[in-house]
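Multiple structures follow.
Bear in mind these aren't lab numbers, they're just calculated from the coordinates by the rules spelled out. Owing to the predicted nature of the structure, the values given are computational and were not obtained by experimental measurement. Cβ atoms are built from the backbone, for glycine too; each structure is taken alone.
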Structure I
Amino acid sequence: SNPIDAKGLLLASIDSDDPVLFLEHKALYRSRAEVPPTYYTTPLGEAAVAREGTDVTVVAAMRMVPMALEAAERAAADGISVEVVDLRTIRPYDAATVLGSASKTGRVVVANEAPRIGGLGAELSARISEECFAELRGPVVRVDGLDTPIPFSVPLEDIVLPGTDDIAAAISTAARY
């Protein structure tokens, strides 16, 4: 979701003895940050809490993380404290961090671009619902892409994929429970 993690994860992928599929999101190519020139790795399978919060957890990956952070800023203006968990890796994903944050806030939004049926959001929502049921104050709210192939046209892509407004609306919904 950011250039610093991209470098660290790529180097960790190269160093890994296991097969690794490294996904780059085209929408993040123009992201800018001061990246340390030294060699470092970001652990595979370890999420990062990109923003601390107490009312709602947003679990996101790749392009959804900057959008979740922007939506969290909007929610803060309404008095809602949002924790944003950046998965950084999809498989394995850091269940301990995800479940810990879900238990802490009791309200969860899962934001991803994959289709609603059979995607990452379905897995995360199911796991959170199963393992944090007693701590949840309401259902896990999902923000997913539409169940359709991604079009090549940018205006149509914007219709199919979720955005910051969708995440902000989901945060508002989750916070009402």
Structure II
Amino acid sequence: MEKEQYLFKLSSYQKLSVGFKAYLNYAMQQTDFGRLGKISLNSVELGRFCYLAKGSGRIFIYDTENEHEITIMFVQSQDILPELKLISKYIQGQLFMQFSENTTILSIPVKHSDNMHKLFQESVTLCDEINAEIIAKVIIILTGLKTLDADHRLDKLLESFPTVFSQTAVKDVASYLGIHSSTLSAMRNRNK
């Protein structure tokens, strides 16, 4: 079932040829992570076209200078993840992903990506479409940080990720919203 959802998600970006779908189905790998598991994205390669089949988590940077975590984004079931190992070399600090619950990621191993691009030209445009969607998400997040007050940023987060407080520490949500955790606690108490 998860494999079909994965192929359906990739097909939502563009129509996939029968041969390309068969290759993806053949090469697909599943990686499972436990609740509260944390991986360093500077050193771990999850593969290409990473799809969160089950579970949720957050992507964060560990700021070594100030010794604290900065939550960049939350991800949940049916999200496609960015090419995080490639991104990590451009970021000051260490890039991590922490899983809020037992999580399954489906992806295409890196060793297959060269063959995939040689055999199926459509894989290049699929990469472009996925990257465009991820960049758009980041732009929306940044725009919200610049134009919305903390209450509205919290409302937008809860719209897209209603279970965030049952799965994530308050300090991590506060980091994402750009506010102090005590401010977030006061906001939550005021809204109850």
Structure III
Amino acid sequence: MPSTAKWVAVWRRLRPNNNYTADSGAVSERGGGKGEGFTINVPLPPGSGSGAYEYAFKKVVVPALEQFKPDFVLVSSGFDASYADPLAAMILSSNVFRFMARELVEAAKRLCGGRIVFAHEGGYSETYVPFCGAAVLEELLGVHGVDKQIKDPFLSEVERWGYQELQEHQKKAVDRVVVSTNVRT
């Protein structure tokens, strides 16, 4: 009997406009074959911070999961969007990766009995990837409270950087995805 499992893959990052990898991650790329229409790319501008990612999760990622009703969620969990990554030109702290993990875990609990798999697959800052990975693992393990979590020595500095809040051009980029993909928010 053929499998009837549905799945959603949430990739390592919401791709910055044509930064890495070049010419991929456009809103118009919607998958192919039997997967046509099941891919949603959110091309965020370089320099996007916590506000842009939180808005993208609120307006696109979580609503898309709710609309799709997956049997399980597979997360390709990389840390290219961290502030220290040499490729992606984004400015995320470990707390944003913690937030994204929490949102995905909560969505999986509501939609598919908590069936969720995380696989680490990217991030090129030898200094900062461990803190981002620890934040995700702590969220998966239910380690809450700063007194129990691994201390990220860069966190307070990164969270104070300008442009962490949602910028109008970032909001417009996410809103274009909502309109072009018919995600119901």
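A few notes on this one:
- Among I, II, III, which structure scores highest (criterion: distance in nm of label points 7 Å out along Cα→Cβ at positions 27 and 67): II
- Comparison across structures I, II, III (criterion: mean count of other Cβ atoms within 10 Å over residues 59-66) gives the highest value for I.
- Structures I, II, III, by mean count of other Cβ atoms within 10 Å over residues 75-82: label with the highest value: III
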